[in-house]
Structure I
């Protein structure tokens, strides 16, 4: 079930359904065409397809939660002691774990795709 978004057009109230996000990699013909011409797609395609599914099924929702609950600074504890703690929602923690699991930062340094190792990295971070 998709959540409806309330919008106003002039003085009218309009309910608008949230669009359904599909796999961004399989839906982007330009990106797939570019990768097909510039690196061995067979080695990268399954990796980007799996990550695209994760984006559509899990990461998009977590991203929305992170946008709705930005981190906040707690400068003092209940007793007035300086703690400077950053408070985040569970979605922020989950996104940090996904980033580590998917190797978003490390991907450009790994030798898995040889000389093409830096090419797929921005495809996953877009």
Structure II
């Protein structure tokens, strides 16, 4: 009889917006660059998320991109990972994945209500 190992919990979780951002980026990347390069790219994004989860306290604050929102931003390859440390758990919340060439402050302002609503749902789960 084989015993299944419990799945270890990642030190980060994604909001619905972040899940959609990752899905859209993956689809675009597969069409443009193929499966292998896309797999490596997303492995790099995962490793960046792990790094942020471990080191967010020592990362520079990027108010030029996030304003006074309390969100953190960290460059990962061609994207920014937008995040918020969870006040209730030891997990980081990845709020969005935004290409570095985009107008990050405008995107965050335009999606402020949605981001807050998704974060509220996540905080109420824990």
Structure III
């Protein structure tokens, strides 16, 4: 049975034209995808929701030291901050997430699915069934 957690928080975009404007975001974890976390920005006005999926370990490692290559990197920011850089076809965004939120979220994630036990939560048969339909 899959279990999940979601932590909502206000984040800022320090390299944007409005670096102090708070934006709602959510960190999501689902044990059915035990290696991944999602950073979700809910819809605002006419803008659709935006969701980025990246490694749980990347978020954990990046809160302590720069980590990652490619579309998502994570690094410590100023005291009390974790910076998540998202790169896509439309450019790049740096998201400033409160470190206490990231830490609390990860503690809960690792309590739900301990490190090294992710494979016990993968539904490989279900995935194969969906791919062969």
Study note, to complete from the structure: Output 19.8, 62 (Rg and Dmax of the Cα atoms in Å, calculated) maps, among I, II, III, to structure I
Study note, to complete from the structure: One of I, II, III was used to calculate relative contact order in percent (Cα under 8 Å, 6 or more apart), yielding 22; that structure is III
Practice item. Have a look at I, II, III and say which one yields -6500 for helix-only ellipticity at 222 nm (-39500 (n - 2.57) for each DSSP H run of 4 or more, over all residues; to 500), as calculated. Key: III
Practice item. Check the numbers for distance in nm of label points 7 Å out along Cα→Cβ at positions 52 and 100 across I, II, III and tell me which is largest. Key: I
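Read-outs throughout are calculated quantities, based only on the coordinates presented, and are distinct from any laboratory measurement. Nothing here was measured: the structure is a model prediction, and the numbers come from that model. Cβ atoms are built from the backbone, for glycine too; each structure is taken alone.
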